[in-house]
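Below, each structure is written out as structure tokens.
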Structure I
Amino acid sequence: MKNKIQDGKTVDWTNTTDSAVVSGEMVLFGVRVGVCETDIASNAVGAIALDGVYEVTKKTGEAWTVGALIYWDDTAKECTTTVGTNEVAGFATEAAASDDVLGRVKING
């Protein structure tokens, strides 16, 4: 197909923050979230994944149920079940206890 650019599972992302982001860290891509494939320095371009299941930083103090909608809190840099002004990250693929610091999320591509 002549007009296909890429499969879309990963895309280039420009880190416009003042600090580097590390491989596995969740970042905002407009109103979507992605997961860094590699470390990306400030003002550099790197690949982020927009599809897949990832183990990510979870807000402690809240339990997750399988299938629960999960949101990315870009200020706290953690996933949460709290909507607020947070962007949808995806859904929980496993239950997580309130004291867990990590949770598994199928990110929305």
Structure II
Amino acid sequence: MEYNEESELGRYVWNYFQQFCTELEANIDELFARQRKGPEAQQELYDRSGISADDPFVVAALRDGEDVFHKRVGQRILKEHSEEVFINRCPECSKIVKTPRAQRCF
């Protein structure tokens, strides 16, 4: 798989800085997981969380898919929390590494 800076950055921020997600973003992420379980699981989350299936943000996120959603949230987190987010890069090639503690990329 070819390295894509934008995709890797979104993945990295999503995986390691979810503490900066809003409650709505966390619920939408859970909706993606519940989609794989079926409509009853999704409805239970709608009922429990109070989010609406008609909310334009929810509709857009579900329509665009999980990867695009994670990328957008990652971009927002970077914009709003840039001083708190550490992007770990390989000292040799400057690519984003897999984890915040990794020493270098593969």
Structure III
Amino acid sequence: MSDNPFVAPWRGRGRLGTVFWGWGVAVSTAVTAVFLALTAAGGAGFVIGQLLLLAFVPYTVWILVSVWRCAPNTPVEWQGVAARWLTVAWALNAFFLIVFVEIDLAFA
């Protein structure tokens, strides 16, 4: 079995807090900040921002599956339930964010 930091959460072998707050919230926030800065810069930054958005799609799939599978890995049951509900909301938010950002950019 692998203790790879990307494979373990995917297989549900990570601590929920680490996967949710570290890999999920912190990384998503950082990527979003970089994306906003790049697209605001325009020019080459805009193109790089679009590539970053494409890279964000597989990351989003990975983190959503990882959080869902690691949800039982917490000593407090309601936290795992909340993490799964938030994962559903996160998936919807990510989908609509990507769709509407791209629509906005296409018609700007």
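Derivation of every value follows stated rules applied to the coordinates shown; laboratory data play no part. Everything numeric in this text was worked out from a predicted model, so none of it was measured.
Given 0 as the derived value for helix-only ellipticity at 222 nm (-39500 (n - 2.57) for each DSSP H run of 4 or more, over all residues; to 500), which of the supplied structures I, II, III does it correspond to? The correct label is I. Tell me which structure, out of I, II, III, gives 35, 10, 5 once semi-axes √(5λ) of the Cα gyration tensor in Å, for residues 39-78 alone is calculated. Traced to structure III.
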